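Novice: I've put the structures underneath this note.
Laboratory data are not the source of any read-out in this text; all were calculated from the coordinates shown. Here the structure is a predicted model, which means the values were calculated and not measured. Cβ atoms are built from the backbone, for glycine too; each structure is taken alone.
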Structure P
Amino acid sequence: MTAAVREGMTDRLTRYAAGGGCACKVPPGELERVLAGVMPTSAAEELIVGLENGDDAAVVRIADDVDGRGRAVVCTADFFTPVVDDFYDWGRIAAANALSDVYAMGGEPIAAVNLLGWPRSTLPFEYAAEVLRGGADVCAEAGCHLAGGHSIDDPEPKYGLSVTGIADPARLLRNDAGTPGVPLTLTKPLGVGVLNNRHKATGEVFPDAVASMTTLNRDAARAALAAGLTCATDVTGFGLLGHLYKLCRASGVAAEIDAAAVPYLPGARESLAEGFVPGGSKRNLDWVRPHLDGSDVDEDELILLADAQTSGGLLVAGELPGYPVIGRLVAGEARVTVCGQR
């Protein structure tokens, strides 16, 4: 892209999308009802992780290496509408978010292809080059090959990646491996949902949110594996409460969250107080509420805990140095208890 074209990029990208980022996901309850009727479960021994527990990616065992160690392929795809107006930053965010699914399984991404939808009649196609450049730069940072992809003419801009990774099948991070008594660690602060909602409405830029969304979960995942941990999920469109409930349900445990220990990005609480709440965050809370005891905190606290995150951090069952412990897994039916009002 020429400097002249780049200087002329004055369009507010977020105005071309009805939703934004992972907040535009299909509501979790609705998604599960539909998938239950159409997606078969496989009994194949090679499929280590499939649809059963709604984990972050599929994992398939492949032939053993010559050294006798097992190898598995990790497969995922993730794309969404713009969360920021900067074309390059949107590409970076979407790529980091897609790569996160591989890291959340304990894998390392090795190859990816672009997924691009673009409204060519209303938004110059030349601008898409900046989005793709952002995605390419994040893949390069991750050491993941980016080669080709697929594009369509779409009324809404959409971008993401289909990613293939590799993992040791004996050293995976899964959402069904939680055990009672283990602490819960969160590796990124919450709040990008309300901040992105405010950005879309006002044009205000939140550099801390962009920095968080473009940070790879690679180091946190590697630290979890090095510590011998086995249970994790990333916190994205279903919010902390939604993803934690899914982890509890898959693992057959309950969880307790200390709301006062949960970190938030600067401006998140103020944005919530001013009414910048994504519809996806409200839907998340509605879905998890039957499995939630939040009587110790107010509604605003629950909304923030259910806030739809885009390229959020990892929620790890276990302690990781340098990251806050926000709760613990306990014995009991799948349920989340929140205490510790700020």
Structure Q
Amino acid sequence: MEGFPQAPPKEAYRAAMVLSGAGDALGYRNQRWEYCTSGPQIHQELQELGGLSKVRAALPDWPVSDDTVLHLATAEALATGKEGEALFQELAKRYVEAMNDMEGRKPGPTSILGTSQLRPGEPNGYRIPFNPGATGCGAAMRSMCIGLRYPRPSDLSTLVQVSIESGRMTHHHPTGYLGALASALFTSYAVQGLPLERWGAGLLRTLPLALEYIQTAAAESDSNVGAWAYFQEKWEWYLSERGLATGQGPCLFPAAYSPAERDVIYKTFSLDGWAGRSGHDAPMIAYDALLGAGEKWEELCSRSMFHGGDSDSTGVIAACCWALAHGFRGVPEDNHIALEYRDRMVAAADALYQLAWEQTPV
């Protein structure tokens, strides 16, 4: 069974979907924290609320953002069990439909543009033109569930194909859709129980497979290849900074890494000074937070959701991966029990678990 002594518990899948939504709602705080540029200010406001344990992430004050609405669209499309072209058409249809549920959720302009160009049901209607500006994190933030559906090493080629095709339905630029690959791949690594220190190097080893797919998928491959280098080079730089280039620890963090210092350092990850806004650095900040948080939910939130960047998009990725290792242990119940769309998250998790583990020969 390729290194899997047994299937992971179904509860881990439920925690992954639900806490991903919680990470979104906490990092978003109904627009207030997503657009706050100061991590120390967010931490101060959190203390004024009584601390993380006192936050009841529920409507009306703590809605999920566009991140979770689109993540659910991805998950529910995958949950149909469709494959290949039929799956891509289903994803496109659900992304278009999801844009009707964006009041107060602040979808990004690239997601708005991309979904407006989709033509689900038509031949190749799930493909849109290459976009030189489509470098944002809108594909990365909705793709973790692809790793839940395709968690095994033997699923890697399918995970690459589905993450790229779904990602470029809105973000047809390597910096954008490779973020979808990173989020999906890291989630599959979390399911596998792969040591965190190996994840980044594993991503770099997977990029040649992604490039090969792009070169053979006959969709503006020249433009894609021409814009390919930045994502890989930035990840190589980051792994060198953390001492993880070979996939072995220990991870090297800056000596001082408080919320104020993280704001400065996270910006060095970024494309344009807005940390976590792009496809490469949303999963990068999530990964950085996972490396530093250990078993502590509060520390994960501090690092991935309460910083002066795109805090909901980094939180939604980090929390999904963290939950696969730790479940709901140590998470204040109020952070997730009344979460908007929680029932949909649980239902999607159960369906993905069944497809990945209960219907697959092992």
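Novice: Which of the displayed structures (P, Q) returns the greatest value of distance in nm of label points 7 Å out along Cα→Cβ at positions 139 and 235 on calculation?
Specialist: Top value of distance in nm of label points 7 Å out along Cα→Cβ at positions 139 and 235 goes to structure P.
Novice: Okay, moving on. If Rg/Rh (Cα atoms, Kirkwood Rh) is calculated from each of P, Q, which structure is the one that comes out at 0.96?
Specialist: Structure P accounts for this read-out.
Novice: Here's a follow-up. Work out distance in nm of label points 7 Å out along Cα→Cβ at positions 59 and 163 for each of structures P, Q, then name the structure with the largest result.
Specialist: By distance in nm of label points 7 Å out along Cα→Cβ at positions 59 and 163, the leading structure of P, Q is Q.
Novice: Let me ask you something else. Can you tell which of P, Q yields -17500 when helix-only ellipticity at 222 nm (-39500 (n - 2.57) for each DSSP H run of 4 or more, over all residues; to 500) is derived from it?
Specialist: For helix-only ellipticity at 222 nm (-39500 (n - 2.57) for each DSSP H run of 4 or more, over all residues; to 500), the value -17500 is produced by structure Q.
Novice: Comparing P, Q, where is distance in nm of label points 7 Å out along Cα→Cβ at positions 11 and 323 highest?
Specialist: Result for distance in nm of label points 7 Å out along Cα→Cβ at positions 11 and 323 over P, Q: largest is P.
Novice: While we're looking at this one, here's another question. From P, Q, which structure was percent of Cα pairs over 27 Å apart, for residues 115-282 alone = 40 calculated on?
Specialist: For percent of Cα pairs over 27 Å apart, for residues 115-282 alone, the value 40 is produced by structure P.
Novice: With relative contact order in percent (Cα under 8 Å, 6 or more apart) computed per structure, which member of P, Q shows the largest figure?
Specialist: Comparing P, Q, the top value of relative contact order in percent (Cα under 8 Å, 6 or more apart) belongs to Q.
Novice: Say we calculate FRET efficiency 1/(1 + (r/R0)^6) of positions 83 and 243 (r between Cβ atoms, R0 = 35 Å, to 0.05) for every structure; which of P, Q gives the highest result?
Specialist: Across P, Q, FRET efficiency 1/(1 + (r/R0)^6) of positions 83 and 243 (r between Cβ atoms, R0 = 35 Å, to 0.05) peaks for P.
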